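These are the structures in question, set out in turn.
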Structure I
Amino acid sequence: MTKKQIAIIGAGPAGLMAAEALSSSGHCIAVYDGMPTVARKFLLAGKSGLNITHSEDYSLFAGRFGAASARLRAALDDFTPDDVRAWADGLGTETFVGSSGRVFPKAMKASPLLRAWLARLEARDVNILTRHRWCGFNDDSLLFETPKGRELVRADAVLLALGGASYARLGSDAAWVGWLRDKGIDVASFQPANCGFDVTWSATFSERFAGEPLKAVTATSETGTFPGEFVISKTGIEGSLVYAHATSLRDRLAKKGDAALIVDLAPGRSEERLARDLARQDPKASFTNRLRKGTGIEGVKAGLLRELADPAILAHPERLARLIKALPIPLLRPRPIAEAISSAGGIPWDELDERYMLKKLPGMFVAGEMIDWEAPTGGYLLTACFATGRAAAKGMETWIECG
């Protein structure tokens, strides 16, 4: 078999997984990345504990990708959450299941896993070239800016794994969009996903409670109702429970111009019980004391009620109980995409064949967040990046062998 030159552009999870899958093919594999070091977003995710995948029932897991679930299913079936854990274990990274069902390395860091992964790739003769920033096309060649100046690279097959548009400072700046559009490839505009939202807080509330977590609450949107916690920020709300609802809230703001996250501040108590316990309180006591004694609510939760409620409701037990169980937090807009954990938008599935190859650019494949799909946090994003990288690698092998 004649050795082929394979170029992988982007050394994040999707690109590195594709390189690993291709490393036994006998071809020459080169991975190009514009940053000084690889997988920077992967390392950032690991700073607070690398959530590598999720342990829930696989049928539920595979449905967490919204409209893209069906299209992603084959790739996920070929690299399931169990496979992710086995792969990490093979690199010396033992994992465990947290109380939320999320899966983490026991070391709770990304760096040991990444070091072992890069060592494996090096041992398999995968050539990783950093500070090689892709700058588009020059006829049939790829154009790179390198420390030695501009270089042209010709490859028999190319995988683009450049990420979406979140955390541009780590390399995912979506600079590739214009170059692909110039080639006739449709690219949906990027939007923030897994993001916080702006809220019009009063200066008093913001100064007092910014950074405070709201724990043991449930939140409801068109996505559904989930338990968890989130954080009051200076400009609004953020955190895992907000991210779980971000897609529906973002889309409603875009379509309707308004949206609210509905929060239950006391999920363990019924509205009737809250109303009854509030009615028993001394009407002469302060609102803070009546609320604390009647409901156990204090601190940031009490502050949020004061911030958002009509003052007339605070003295009315039944109406206050109703509000505690369903407090709307009106949202202004999503936070900027530069702050988002991930992005929606990118290359539509219609532009790709079943091998993850661009139909209009034979021999050029795409994986990871460049494709138009999104998922909540919880290991779903990372697993799908791994899975699409492997799927694209298999597609490249098939195309090289069969055309």
Structure II
Amino acid sequence: MRILKYTEISEDFYQYQEIEELGSVRTIIDAVMREGDSAVRKFTRQFDGADLDEFSVSREEVKRAHNSLEKKMVTALELAAENIRNFAEKQKEQFLDFEYEIKPGVFTGQKVIPIQRVAVYAPGGNFPLPSTVLMGAIPAQVAGSQEIVLASPPTFNNSIHPAILVAADICGISEIYKIGGVQAIAALAYGTETIKQVDKIVGPGNKYVTAAKKLVFGAVGIDFIAGPTEVFIIADDSANSEHIAADLLSQAEHDTNAVPILITDSEQLAQQVIDETEKQLTALKTADIARESIAKNGTIILVGKLQQAIEIANRKAPEHLELQVRQPEDYADKLLNYGSLFIGENAVEALGDYSSGLNHTLPTNTTARYTGGLSVKDFLKFQTTLRVEKGGLIEIGPAAREIGILEGLIGHAASIERRLKNQ
């Protein structure tokens, strides 16, 4: 890991990194829009090596998935699902319909309406992410979405990995498609002969999936344009170097482009973390990925005082922000930009990934400056209503008429004036 002093940080460190444009993504999307199922089938054969007659997952496949997964793993997924649901239900309590008499006779209102049809995308590959299914589907269910679809690539014996299917079953998802990559995003966004178009797509993916989501945005909603995963740990000399190294590596093992960062006012802790990271890498099964990530992006920033660490974090807006210092509560309220904040030594980031109830689909690449993580809110529409009595029209109509005239929109003004004359 490289060590930088606070004064050595370049402006590039804080900048949004543009998502790579990939010409093949547009080609695949266009093909799916033109050719529907046949294009999805062709690209699934080409990229996933699976020749599929049917995209839908059968109930028999789900039963086999349950039989192949250890009971303790199913129990763990069920506990995580329970906590995610409880947290989502608490979030839902904050979003209510209302009608408010803003002036006498003028009633303004809000209707909170769930998005009807939602797709959750779960990556396949060597490291399936069943937790992603829970994080995407459960808030949508709590929000009230009526149709929830799962798509995941057929990278496990021409089907979806059993852990992902079990997670989908725990959520009660029955519409499951064994398709992945750009072709899946295109099929969900525009529909095919057998796959009905959705209203919103959520869930992570590789750079091709990310580029596809960016291109289809507008035809459907999406959660984020996500970059590589990030962890940012603020620590002082009271922190445990073994724990910090483990937390950095837990993020580094995701992807060779992951961004693991420690910021500290202790040179001794910095060196201890470097030594401990090397030690733990020797026993880590995912060491090849983690080592490359640490080498490319692993950084320790030395500051003179923790207030400088707060300033850096607020500018960087990291996805995961850990606070491992004496009396962390003294600093928590000063931190403003992050996907999720983990306060104190025991609030390890991996708990946020899995079983705490927090959602792990979080903004990356500085976008926590303006948004938070996936939540019930992402599956709700806040739509407004207006009801006006005669007295209310007299109260606010003249002001609206004058603004219409000011803007040169005489038809607007006339539509109000005609009503005022008829009162």
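Rule-based calculations on the coordinates, nothing more; no lab input. Everything quoted here is computed from the prediction, not taken from an experiment.
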Open item on the list: I have 36, 12, 7 for semi-axes √(5λ) of the Cα gyration tensor in Å, for residues 163-210 alone, calculated from one of the structures I, II. Which structure is it?
Closed with: I
TODO: Supply the structure label, taken from I, II, corresponding to percent of Cα pairs over 26 Å apart, for residues 67-242 alone with the calculated value 57.
DONE: I
Open item on the list: Of the structures labelled I, II, one was used to calculate helix-only ellipticity at 222 nm (-39500 (n - 2.57) for each DSSP H run of 4 or more, over all residues; to 500), giving -10500. Name it.
Closed with: I
